[in-house]
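So, here's a batch of structures to check.
Read-outs throughout are calculated quantities, based only on the coordinates presented, and are distinct from any laboratory measurement. Not measured: the values here are computed from a predicted model. Cβ atoms are built from the backbone, for glycine too; each structure is taken alone.
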Structure 1
Amino acid sequence: MKKNELTQIKESDIKELGSKSKAIRIEIADLTLDKNMKKLKDLKTISKKRIDLAQILTIIRQKELLGELESKANKKGDK
């Protein structure tokens, strides 16, 4: 994934990221199937897709944690 794509992904919301992660998981499954049937030429594509998936899942988790921190800060501010 390029840096431009990564910055665009960071700006999107959690629902979009969830759908992207599902799509990448399906791609990984298809690529693995192609690899096992010896149709896949470039074996590095699977590892590249796994890295992309890990980056997206990390961004999702960061956004979840940020949301939790903001809600805790708002609760403390209300008291």
Structure 2
Amino acid sequence: MPKVVISGSSCRDYTGGQTEFEVAADTFRRLIHELEARFPGLGAHVEEYMAVAIDGVIFQDAYSAQLKPDSEIVLIPKIGAG
């Protein structure tokens, strides 16, 4: 199963401090749904406030990205412009 790694602290409130876990998903869109089901509020938080790197590649729009069973998804806090 793909492994999710959380960078930064904003998501940890949703996960009870957990920073790494596996999620059964084959697309990033499915991963968001699984995160929301497991940790209510996390899926929406990721969509709004997090950037995503899949297997070392940072995506601007990851929704159609395919995940492999051994993929690593790193959730990174977005840098605000101002």
Structure 3
Amino acid sequence: MDDWLSAARDALARAAGLECEELELDRESVKLLLDLARMAAHESGERTNAPLLCYLVGLAARGDVSLQDLAVAVRRGPP
């Protein structure tokens, strides 16, 4: 992560009472989230859907499900 994102992560961790390491993003997660953001912006035609989708993925990730599985669900779309 770059300096700005690392500082934001640290501020979020402090606010949430978490260790900074709990909010660490590995390369695979970064790539996956950016791909989902790209997909949301382009397929929906609304760029504002990109950060909102990433937020929803983050909320869903609080459960016992992998980021990869969540990405598959988003790509698959509604039943």
Practice item. Please state which of the structures 1, 2, 3 yields 1.5 when distance in nm of label points 7 Å out along Cα→Cβ at positions 36 and 68 is computed from it. Key: 3
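Suppose you compute helix-only ellipticity at 222 nm (-39500 (n - 2.57) for each DSSP H run of 4 or more, over all residues; to 500) for every structure in 1, 2, 3: which one lands on -29500?
Working: 1: -29500; 2: -7500; 3: -22000.
Comparing all candidates, it corresponds to 1.
Suppose you compute semi-axes √(5λ) of the Cα gyration tensor in Å for every structure in 1, 2, 3: which one lands on 17, 15, 12? It would help to have the intermediate numbers written out before the result.
Details: 1: 35, 12, 9; 2: 17, 15, 12; 3: 23, 15, 11.
The read-out comes from structure 2.
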